[in-house]
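**Q** What follows is a set of structures for review.
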Structure 1
Amino acid sequence: MALQDKERWDFKYLQGWQSTLHKTLVEFYTYAPVGRALEIACGTGENAIFLAKQGFTVDAIDISIVALKKARRQANERNLKVNFICADLDYFVLKEDTYNLVVNFYYLNRRLIPQIKKALKPNGLIIFETYNERHTLIKRDFNPDYLLKEGELSRFFEDFRVVFYKEEFNISTLVAFK
């Protein structure tokens, strides 16, 4: 991700933009054995904090130091430990065979998919949800490089055991075991 992307995200978070706890996570996190979890592009950390509260040891990565400062503050206020990592996911390397659960909400980096798959332990769970190409019908200026094509998410994880898959109007969701 370019420096201007980092600056753009920092600016958004300085303006008060806040990430949210995702209902797909709340619905499916119990499918994963409690252990290590990773949130990709965590923003202000609501999902990571939720997982820590459920007993997971959580790593959470984002490019925005502004978002991560908010996330750390929120975790500290709740007396929860989350390992927040400031990194550009275009260059960050995930450790193989490490996580029982990986969550990815509204961030698409196709280059990262093979790493996500390797980062999961056997029988680890992936929860992945992001916009698909129909999102441009709502937000015309959205960069199509960051939108899933029809069926693309299921193809990324075709070697996994799918628990749940849905392509709604502009959102694609997958929950699957390695």
Structure 2
Amino acid sequence: MLPGAGWTYNIGFFHCNVTKTMSVYDKLKELNITLAAPATPAAAYVMYVQTGNLVFISGHIAKNADGSPNAGILGRDKTTADGQAAARSVAIDLIGTLQEAVGGDLNRVKRIVKVMSLVASTPEYNEQHLVTNGCSELIGEVFGEAGKHARSAFGVASLPRGTCVEIEMIAEVA
């Protein structure tokens, strides 16, 4: 059952709606997603900073299953579908880092506020927004209404370690 979905019951002349919402963890399990511990930063920064009720998560790069960078340039050696898959994998890593930031309890997440995506692409490539959907759609699936966020998607000439996608995120927490 999707978050926000509900059942309707008719009992005699009474009519009531009952809504059952899945927890973030139920949704992750349904999607067969296992969250890994955040990677160690590759340079002089930290993986996240919390100020007040906002958590700012540093840019995460797309990686292959073996942990190596998912290298390539959209419009040259990667398709939009390749980029969407890469962005989806980054979303999983971002959620893993967010879990650490909230002390292991994703139920503390009130809202995903913003996602910013950088897509390594040729000057002619213009589907960065579609690539970023790979991240945004998964966040929406996992967090439901709280996953609806503001977003920016940029095309850039290159990214660290040659990766094809880098994404950062801001979340509001309780």
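Taken together, the values in this text are just the output of simple stated rules run on the coordinates, not laboratory data. This one's a predicted model, so the numbers in the text were calculated from it and none came from an experiment. Cβ atoms are built from the backbone, for glycine too; each structure is taken alone.
**Q** Using relative contact order in percent (Cα under 8 Å, 6 or more apart) as the calculated read-out, with 29 as its value, let me know the right label among 1, 2.
**A** On the way: 1: 18; 2: 29.
The correct label is 2.
**Q** If mean projected area of the Cα convex hull in nm² is calculated from each of 1, 2, which structure is the one that comes out at 9.5?
**A** 1
**Q** Here's a follow-up. Compute mean projected area of the Cα convex hull in nm², for residues 72-111 alone for each of 1, 2 and report the one that scores greatest.
**A** By mean projected area of the Cα convex hull in nm², for residues 72-111 alone, the leading structure of 1, 2 is 1.
**Q** Out of 1, 2, which has the highest value for distance in nm of label points 7 Å out along Cα→Cβ at positions 24 and 48?
**A** On the way: 1: 2.0; 2: 0.7.
The structure with the largest value is 1.
**Q** Among the shown structures 1, 2, from which was the value 1.10 of Cα Rg over 2.2 N^0.38 Å, for residues 56-151 alone calculated?
**A** 2
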